[in-house]
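Asker: Structures for review follow.
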Structure 1
Amino acid sequence: MPPLLNKFINWVLYTSLFAACCATGLCMATERLFTSYRPPLFTPLHALIFGSTLLVYNVHFIFKRSSPDLSDRYGWSQYYMIWHYGAILTGIALIGTGLLFLPLKIWLACGVLGLLSFAYSIPLLPLRNKKRIKDFGWIKLFTLVSVWTIVTAVLPILYWDKQLGAYPFEILIRFIFMLALCIAFDIRDMQTDMDASIYTLPNSIGVKNSYRLIHIAIVLFAILSGVQYIRYPSLQRLSAEMITAITTMGVIHYTKRHPSDRVYLALVDGMMLLYAVLILI
């Protein structure tokens, strides 16, 4: 790979620009469910979600303590820390712009989500020894999955003044999908978490059982997608979900043999963008 292209890929992945695109794409995929057209790219909600992802993930890497031997991304971050600060400022600007045009209910939801997101990486909890959510393995997993689900599935429903009760399967589908991806990242971080005495799901039930749980989640994702099709028939959406499920199975298998930061960030996170693109095209 040409050195310049390699550096560009690192920049897109490690500044979380790619993750921000994935989050915005999933939001738009939810919006497509209850609109008769492809939602516009530039909206206050999308600015908020894109900016929030940049802010939270780059703040995380300012506080993260690891080793370049364990994480390629950590080594990059130490050398190019200025890009994290630039992404944080960009995120703050986008959040501020988006909030100016969003209703109070979105503000309130963002307040709760922001507190959870920052408490995930920053020692904000009023406890003696463990002051971050990520220090509690199982709570860490379900907090992360819940935040991603609310941001990409619940907020779009609220933004468009729809009833949450009208789209229960969309919320559940998103939760199950994000659960599968987040367990995969916990498998990647097993050694780091174990060294920090953080007993995540993989460290508690083992690698083999964790992969089984991922496979079960992906199958459940496909089943729930079929159930939602009965309620909101869209062959394109159902096809996108089936393709995503099959591809995610393949990607999870690939990560077993190639467990690098770039593989996880580009391919495992990339399943979110694939899902969104297939629905929106």
Structure 2
Amino acid sequence: MLTKEQFHEKISAGLRFLDGATGSNLQKAGMPRGCCTEEWILAHPEALLDLQRRYVEAGAQILYAPTFQAQPIPLEKVGLADQTEAINAKLAQLTRSVSADILVAGDLTTLAAFMDSYDEANFDVMVENYRRQIRGLIDGGVDILAAETLMYPLEAEAILTAAELEGAGAALYTFTMQPDGSLFSGRDAGTVLRDLEEAGAAAVGFNCVAADMMTPYLVSKLRRSVKGPLVCKPNAGIPVIGDDQVVRYPMSPEEFAAIMADCAKMGATLLGGCCGTAPAFIAALKGIL
């Protein structure tokens, strides 16, 4: 893995482009709703490889391995907890095979849907879950870790602790948050991100926030607290649920790119997309910048 200093050197030449959504695009490729994404990808690797190749062609320089919920607790639901390390390693290696010219990020996320409460009593449980995942990601050869869609400061602390215990290198931390710069736990996001940065995070920021006219303001507000690389990875607008119960995102690639260009002006340095985005969004983003 890269150290924080090595990662900063890699991105020091200017803006760096992340990829976009994975799950929604795999569903378009035939992945059933409600299945275990990681298990489905291992059975249908070409669907992921095709998507990630298109992201690279669009300009993405950092690909997230499809390990979003490949922690033991979620994998236990499908009887795969004992294969946690192997699954993470295989999925990281799959993304690594896409291109030799990109960085591979091992993807981790919140355990909120699987925890009764977020308090110190569950801290050791979270650390052990993230340790096993990180161990597999390191075995799979990831360059960095990317903890995304976090909701509570305690889970970021658990990931930070797990990463240190496993000897991991550079790690990015992004929260889903409200447009006013507060986390859904009520904490001020700027304060939390600054604390993470001081604790050793290689980059901090947000993802899974609707891209709209408030997004550049959010970047500007966070930039006052964050000194290092700032991650901006929003959704393609506010989702709409149709009569068919399918979630759709209203923004075109061009609309998304225009807002992201403003985010870059406000100080975002690592730019990509979350829910509702696709390779065309990354291509439009790179084109406008």
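Asker: Here distance in nm of label points 7 Å out along Cα→Cβ at positions 96 and 208 was calculated and came to 2.7; which of the structures 1, 2 was it taken from?
Answerer: Details: 1: 5.5; 2: 2.7.
The correct label is 2.
Asker: Ranked by FRET efficiency 1/(1 + (r/R0)^6) of positions 8 and 112 (r between Cβ atoms, R0 = 30 Å, to 0.05), which of 1, 2 sits at the highest value?
Answerer: The maximum falls on structure 2.
Asker: Hey, distance in nm of label points 7 Å out along Cα→Cβ at positions 144 and 184 derived from one of 1, 2 reads 1.3; which structure?
Answerer: Values: 1: 1.3; 2: 2.4.
Of the options listed, only 1 reproduces it.
Asker: Of the structures labelled 1, 2, which one yields 20.5 when mean count of other Cβ atoms within 10 Å over residues 48-55 is computed from its coordinates?
Answerer: The structure behind it is 2.
Asker: From 1, 2, which structure was Kirkwood radius over Cα pairs in Å = 18.7 calculated on?
Answerer: Working through the options, I get structure 2.
Asker: Ok, one more. With relative contact order in percent (Cα under 8 Å, 6 or more apart) computed per structure, which member of 1, 2 shows the largest figure?
Answerer: 1
Asker: Out of 1, 2, which structure matches -13000 when helix-only ellipticity at 222 nm (-39500 (n - 2.57) for each DSSP H run of 4 or more, over all residues; to 500) is calculated?
Answerer: Computed on structure 2.
Asker: So if we calculate FRET efficiency 1/(1 + (r/R0)^6) of positions 104 and 128 (r between Cβ atoms, R0 = 41 Å, to 0.05) for every structure here (1, 2), which label has the highest result?
Answerer: Result for FRET efficiency 1/(1 + (r/R0)^6) of positions 104 and 128 (r between Cβ atoms, R0 = 41 Å, to 0.05) over 1, 2: largest is 2.
Quick note: the coordinates plus some simple rules give every number you see, no bench work behind them. This one's a predicted model, so the numbers in the text were calculated from it and none came from an experiment. Cβ atoms are built from the backbone, for glycine too; each structure is taken alone.
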